[in-house]
Structure P
């Protein structure tokens, strides 16, 4: 059990909700649009902004996975942890992209090159494709098991 997640559950920042295919689909669409925006921004020589959008492509796809099983997370770090703990998906790529996004978005002296942005965009493509595939493979039984595991650990 992750104490940080337990605290967020108590604060209702991470909660069980009804399985919502519409929200899952909406976040998947936001993910696709964020990735498209990242590529446009990279092409326009705006690597910092491209980095931000690449991260959000990953984050929104992760939220799509959570909502497909009826879990809502309002915390970026918690979302990466939930990927690892409930879905056996490596959340490190999402966490690393988040650190890069924060660094380039909030610190004026952070250098983001086009090459670094391109690397993050490729990582976002790989990550989002993997999560989409995971969503497509989820069975009703597996969704119920994930919800039960979440309840057992955190409620």
Structure Q
């Protein structure tokens, strides 16, 4: 196993599709998957205007994002942890910019469920995003520490690929 450099960790975070945030909700840890993007030196994701994620973040903004990729055959497992402080993005233009980054990252799924009416998809782009941001909250994680690991995974009877 080896540690990733900061550059490797950032590149992995940019490409990895599976991300989970860890927050404290009341007295308990709470971990949930999120669609996210690394955007302008921060991790951005969205959530509903109400709910457990937002409640936990507003009561304790210290947060962790974990992203990983585990191979289903011999290869390299990768994992990155990003520790930071979460803040709600309130500026409408900044919210739109962040949402565009998230949608761009997951464009092959382009069916992202963000609790909006299907009718919104037929609006001009700017109007679409303006209506979307009224229905969601965009959170930014300001990274304070980032760690990553790469581990070679061997499986009996399989050759390792790199």
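Here is how the numbers come out for the structure above:
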| item | result |
| --- | --- |
| Highest-scoring label, criterion being volume of the Cα convex hull per residue in Å³, among P, Q | Q |
| Structure from which 37, 22, 15 was derived, Cα extents along the principal axes in Å, for residues 71-134 alone, options P, Q | P |
| Identity of the structure behind 2.7 (criterion: distance in nm of label points 7 Å out along Cα→Cβ at positions 15 and 95, calculated), options P, Q | P |
| Top of P, Q by distance in nm of label points 7 Å out along Cα→Cβ at positions 39 and 63, largest first | P |
| Answer label among P, Q for the case where helix-only ellipticity at 222 nm (-39500 (n - 2.57) for each DSSP H run of 4 or more, over all residues; to 500), calculated from the coordinates, equals -25500 | P |
| Which entry (P, Q) yields the derived value 0.6 for distance in nm of label points 7 Å out along Cα→Cβ at positions 31 and 87 | P |
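FYI, it's all coordinate maths here, none of it is from the lab. Fair warning: this is a prediction, and the values are worked out from it, not measured in the lab. Cβ atoms are built from the backbone, for glycine too; each structure is taken alone.
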